[in-house]
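Alright, structures below, take your time with them.
What follows draws every value from the coordinates through simple rules; no lab data is involved. Because the structure is predicted, anything quoted here is derived from the model rather than measured.
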Structure P
Amino acid sequence: MTDMNQGPEPADANSITKKDIVMKVSNSTNLTQIDVKKIVQRTLDVIVESLEEGHTVELRNFGVFKVKTRRGRIGRNPRTGQEVAVPEKRVVVFKPGLILKHKVK
């Protein structure tokens, strides 16, 4: 049984959070965590804003974020078997760059 006062446990022990990134960058650059957090958050905001506008975001040696439109289709409700129209929607896709692919391998 877990203690309710400890807070939520991470979903995956191997995951890294934005806070972890901020702490690592802060420690390696001698910038305050508050300043690094503002920079990281603003960077993410700019990426999101660009994708909202339909732009492609290319981060050299890291990867490319792109918005694609998935066509509408006819789906099926698994419970009833009834056909359901699934409208087209926009989704964000990420294609890793070569350096990232090689480092992860």
Structure Q
Amino acid sequence: MEQVYDKLVRDKIPEIIEANGEKPVTRVLDDAEYWEYLLKKDQEELEEVREATSILERKKELADKLELIRAMAIYNGFSLEDILEEANQKEQKNGGFSKRILLEKVIEK
């Protein structure tokens, strides 16, 4: 039996599949493909965060999302720490999201 996935997976997944007695068929993506599959994986991970039904499940899915952000950062030539520094600067300038503010509209003067 054969199951087709056509998706980016974590580095050790082929080894895990082999340890389960199955044969993974893989290839290494070129730069352009890699970025496209990172973007697809981002959508997949976002959906999994949305579908999480418990706090523990949500935590695990957010960890997957963070690992994906790390991969995207490295692909673009910077580290996760660089991303966090940028986020901190934006938070200092524009604030965060902790106040839960919804901007409904702006009325011109």
Structure R
Amino acid sequence: MFTMTEEHQQIINTVKKFVETEINPHVEEWEEAEIFPAHEVFKKLGDIGMLGINKPEEYGGLGLDYSYQAAFTTALGYCDCGGIPMATSVQTDMATPALSRFG
């Protein structure tokens, strides 16, 4: 168990705002068109520093512990769909860990 800090809450607030402005308004449109503009969404998440939270700073990450990544993942729960949080988690928690460790 960990103590929620102001920094954890800032990540949650940042991601919640991102979800409310950059994802949720488009979910129905994307679902009707059967698309997900992953490159665009991931680029925007990267621009606000949310794709390398627990990755080493020497590789462009924030170098924070996994509790901050958990705060990020928690905030993705504000999405009005399940596919985007899943795709984002695959990227941040399955693909990039191997790249940062072995790549």
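The table that follows gives values for the structure above.
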{"item": "Answer label among P, Q, R for the case where helix-only ellipticity at 222 nm (-39500 (n - 2.57) for each DSSP H run of 4 or more, over all residues; to 500), calculated from the coordinates, equals -19500", "result": "Q"}
{"item": "Of the structures P, Q, R, the one that 1.11 was derived from, the read-out being Rg/Rh (Cα atoms, Kirkwood Rh)", "result": "P"}
